[in-house]
Structure I
Amino acid sequence: MKEIELKILGMTCEHCVRTVKNALYSVEGVSEVDVSLHEQRAKVKVEDHVSFESLKSAVESWGYKVVDEV
């Protein structure tokens, strides 16, 4: 297991937080997600084979912008 932290732009409310969480949980190998609206970040616990790019793609498919791995 490893943890990947994402910087996410575009979240403005709790609905956005839920959408980002659901997007991240849709990636196979994700076991835990913590999204902070205030910090505009997500901490994701994943299996070793899960990449930053796969998480980024899942979030960006919902219209949010992932700017970097923190």
Structure II
Amino acid sequence: MPKPKPHSAERRRAFGERVRELRKPLGLSQEELGHRAGLDRTYIGGVERGERNISLDNIWKIAEALETHPRNLL
């Protein structure tokens, strides 16, 4: 039987958890990550909580700020 596909909210939460997993070992606050990515701290918080349906452009910005490739966020 095929595995059910995750809902949009689950995908956003998983993405946000991955951003947090990569941010914390670098010792970055949400504010510092936002600064590096050119995004507001509250936006980063919303991404990490899975509240934001993030654009492709912002995925790239966050990945660059985390010094990784966007594929490592997915």
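Bear in mind these aren't lab numbers, they're just calculated from the coordinates by the rules spelled out. Predicted, not measured: the structure shown is a model, and the values here were computed from it. Cβ atoms are built from the backbone, for glycine too; each structure is taken alone.
Given that mean count of other Cβ atoms within 10 Å over residues 17-24, derived from a single structure, equals 18.2, which label among I, II identifies that structure?
The structure behind it is I.
Here helix-only ellipticity at 222 nm (-39500 (n - 2.57) for each DSSP H run of 4 or more, over all residues; to 500) has been calculated and equals -17000, so which of I, II was it run on?
Clearly, the read-out refers to II.
Upon calculation of distance in nm of label points 7 Å out along Cα→Cβ at positions 25 and 57 from the atomic coordinates, which of the structures I, II produces 2.2?
Values: I: 2.2; II: 3.1.
Considering all the candidates, the number was obtained from I.
Given 12.5 as the derived value for mean count of other Cβ atoms within 10 Å over residues 9-16, which of the supplied structures I, II does it correspond to?
I
If you work out percent of Cα pairs over 14 Å apart for I, II, which one comes out largest? Let's see the in-between values first.
Details: I: 48; II: 57.
Going through I, II one by one, percent of Cα pairs over 14 Å apart is largest in II.
Given a value of 35 for relative contact order in percent (Cα under 8 Å, 6 or more apart), point me to the structure among I, II it was derived from.
II
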